[in-house]
Structure 1
Amino acid sequence: MATRVLAGVALLVVAMAGPTAEGAAGPVPRTWRVGPHGQFTTVQAAADRARPGDTVAIEAGTYPGGLTVRRDGAPGRPIRFTGIGGTAVLTGAGGRAGLLAVGGHGWLEFTDVTVSGSTGFGVYAEGAHDLVFDRFGVDGSRDGGLVLVGTRRVRITGCDIRGTNSRGTSADHEALSIASGSSDVEVSGCRVHDNGEEGIDVKYDDAARVKIHHNVVTGNGGPDVYVDSSSTVDIYANVVGGTREATKAGIGLAVEDYSESRLLSDIRVFDNLSTGNAQAGLSLWVESSGTMRDLTIVNNTFAGNTRGSLLIDADRFTGRNTLRNNVFGDGPIDAGPFAADHNFTGDPGFADPARGDYHLTEGSAAVDAGSPERAPGFDLDGVARPAGAGFDIGAYERRWP
């Protein structure tokens, strides 16, 4: 470790790579500490010093003023913003650029950081790329919470997003928006709950390549997970439920008029549990005109929804559309244009639905009764399929030997 003086401030330069300060790999990465024991009192001041490969280490606490990113990291050398000793909370007005204003920058990572109380967006990125949000939080915003517009290669893991869209239906974007040409985004292990509008929304992405999995998305205005006029989206192993608006399902697939393509295609929905929603467990809706193509809805469990397990309000379908191995616990459904087989209607023998346990009981008619065709290789719990003589119907595979 070496110490040097710059503008009267002692900076601790931590040698992390390369034999010299300007080796073949570039400048030696540095750590800039923010907080009572650091070199800086504001996150913005440290961020403005940071270069590719550097870490802005933010002591647990609350920091007013938000953060505007002004510089890119580099391939293999992202700029990291990390809470240490707990969560670093950024507060401030926010506004249209976002309380965390990523802009069009790239190679950035945010860990153990929360943005709180924005009067506009919590996080806003437009034209950005190569971002990581790990154990990241959004705690309240008038508009969308974490908004990606035309943004590529993003990983969002272990996040908690709540209290967004407090302006209600006039709010712009959603709790977590993946929008308008964004692509190659993965959302996993997150809680997205108690927001004013949609939970996770993929919209107007013609080549999205988005994966939404192992999240708990509940208590939102709804839908909890929504895909509008996009293609190549996988929604799997999520627990969704408790939408509050009467027209909003747990999972919604749609074509709205704002879309230019008017096409929803190549969507896979599997191993999800969707319960207790104000509308259906899953809905398909076209605002005025549009096409749905190549939809695969397999091994899901829908139960306890006000308007049934499945609601179809769309009339133009092409390609191969499949309903298979689903539990429709709310009674008979109209499969419409879908090729439907090996589904179960009614209660197949849930373990304890009053307590939210929708596993199958031993002896259930849904055990070993599913089709192996296009069935997932694991269930909502991560149990390998099949566990018995055949594939079980619904989101859960059997738990007993």
Structure 2
Amino acid sequence: MTPMPYQKVLGATPLFATFYFFYFALVGIYIIFLPKLLLGSGFTATEVGIIYASGPFMRFLLPFLFRHAIHLTHRVYRISLCGGLFSSLLFFVTVDTFWGYLIANLLFGASAGAILPFVETVALQVISKEHYGRVRLWGSVGFITVALSLGSLINTPREGIVYLSSAALATLLSGFFIVRYDKEAKPDQSIKETNRGFSLTKYWAFWLSAFLLQVSFGGFYNFFTIYETAHGLSLQTTGYLWSFGVLCEIVLFYYQGPLLQKNLLSLLKFSIATAAIRWGLLYFFPGSLPVAYLSQSLHAFSFALYYTAVISYVYDLYVQKKLAQQFLLGLTFGLGGSVGAVIAGKIYDQHSGLLFGFEASMAILSLLALLLHQKRKEHIIHAH
């Protein structure tokens, strides 16, 4: 499906930009503030770890259900938007109990597992790959806005949930009308007929590569602040490093259009190689402020460029586009993020100095898997 000319969708871009802003502001509140607040309100570190692994795990399981039993229709998407708001409100009455809060997080993760893949697919229908980054960057703006502005305003879990539910409401309102831009025909076939031909095993090396790269990010997302402060950098300086990385990400989102006209597999290989270099710098030069800033500047390539290239690549690779985006989110940020966080925690407990050496090795394995995928794909094309 060919995206519309950019000039014809100027009316759509503010809606998508607004959705991305509030959706990733929601993500920012959820992952930056709430875990720390829970630790200070009676939850153990183990309980917090289980709770914040539950959402990604639901994003991993959900695509298998959609493959066999459910279509990601407009109705299901809108129900998921409502589920995101409902689960955020449910946090108010469950935040004092582990099991209640865990169930609410499972619902929250299931809702997110349908919302973002739907929007990403529709965005690529409407907006060309070359211009997608200039819309998606508003998600990064939303994330950095809450990171920089809410730290002094949120002191208890319930205060955090107020902001979270407000962002969930804004996400629902902005996302509700995105369905009008969905150009895919509504399914009139059975689930089995619609998803016939979709295969993870056909391109297993690609999925392995995507999974391993997100495993490599486990140490960064969960332990970068701890790692740098343990090596002498202040908490304030580490906050500046996080913000600098997101600013680099925003700049690349804005200017990446010409790059996405190149070979997407080449961009993926470059991005993964950059991630390996990034983790290697942190491993060999712990506590070096210039190296830390250099490493964070590479976030533009290892995350922003990879993210856009990989969703574009999957969009081109499969006919079942929404399902493919669900699997991408589930196997990478879902399963890969959960596994990466658990492994990173164990490594940091036993030998913290090896953490980013391990992450670099995971990125290298990801690159090797992608090279294998490229060879296998060329063989499949020649065979036909």
Structure 3
Amino acid sequence: MKPTEIRALLQLKSFEFNRQTRRRGKSHSIEDLRRLAKHSLPKVVFDYVEGGADAEVTLADNVAGFHARRLFPVSLSDVEQPDARVSVFGHELPLPLGLSPTGYTRLMHSTGEIAVGRAAAAAGIPYVMSTVASTSVADLGQISNLNLWAQLYVLKDRDQTWAFLNRIAGAGVTVLEISVDTTVAGFRSRDVRNGLTIPPALSPKAIVDIGAHPSYWLQFLRAPAMTFPNMPQQSEGGSIGSISDFFESKLGWDDVAAIRERWNGKLLIKGPVNGPDAKRAIDLGADGIHLSNHGGRQLDRCATTLDLLPEVRAAVGDGPLVVIDSGIRHGSDIVTAYALGADLAMVGRAYLYGLAVAGEAGVSHAIGILSEQVQRTMHLLGVHTMAEVRANGASLVRDSRGL
């Protein structure tokens, strides 16, 4: 081989001095972002993002459920440019993707929810603010063109619950999700072992690890203290989940009816909802179901959302919106979920990895990775539109465990 040919083959590039840009250039999948986030964050923080409840059976099952599905392409279907656009509550989205609510988001990066909201707005996809967001809904409402939704943990103090509804409506939120799987906090053993409590009671090992990540703490020294401005008051002690002491522990259908009466926007019920309960929610006036097992962070050994999906879709029919999260790490997971009956797939950990690595740019990079994977999966499957994916879902996607 000639020297000129060797140089052309190597394609040597100049060194990129911007650390965040360099990191993004090394990330070609959500798993790549995960590895970089693990390297970037103190273990106590990464474990908070990564961990699940108890033995983390559901955490593993969520991902394994998607991996168990096999795709059966249509050959010679003359696809030049797949069209992944969908319509959700009157908004045209470039693909069936949204960003799930996550609490304590500023633990991952000091820019927190603002960075996530800006990335979502730029991508034209919805972002769901958590009740325990570390940024106020008023500040998020100032982000131009953001399709902002909000998640509600019903509070024991109903006056505070109604005040929360008024605040989010005033900030431009049009979609409300009631979480029904967090009446008590799940037992997240990683957080307990690490001493991630309020106030912190960090183990000596965790303190040493924190010292090994000076750049992480430097950004927080330069930023305002982290608070939970959408909550009525602050928790003073216990585990990091003890803020859930404010949440209603005996949530019932009457509460759903009361919220439906007071909330004028779209309403979703969020949790590991079965078919009969999904039908009851729609009959009470809900506009859809957000299937979620909290990413495996609440009830361990809970059913995966992908396994619940066909039952729920059959129970509610074609009209109501069905959203799914928990275990989605690849664009093919999004296509799989859509084929099996979901109208929208949401991710949490996937964008938090990006946030930890490079702030807003990292979240945008995670969205871009998933978007490219959706397009490539559709192209290789031989489908032109998401409507075609849904119409042929039973033949395109099959469970390898039942083959």
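Quick note: the coordinates plus some simple rules give every number you see, no bench work behind them. Source: prediction; values computed, not measured. Cβ atoms are built from the backbone, for glycine too; each structure is taken alone.
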(Q) With helix-only ellipticity at 222 nm (-39500 (n - 2.57) for each DSSP H run of 4 or more, over all residues; to 500) coming out at -13000, pick the structure among 1, 2, 3 it was computed from. (A) 3
Q: Tell me which of 1, 2, 3 gives 20.5 when you compute mean count of other Cβ atoms within 10 Å over residues 39-46.
A: 3
Q: For the read-out FRET efficiency 1/(1 + (r/R0)^6) of positions 47 and 295 (r between Cβ atoms, R0 = 35 Å, to 0.05), a value of 0.20 was computed from one structure; give its label from 1, 2, 3.
A: 1
(Q) To test your reading of the models, identify which of 1, 2, 3 gives 130 for volume of the Cα convex hull per residue in Å³ when calculated. (A) 2
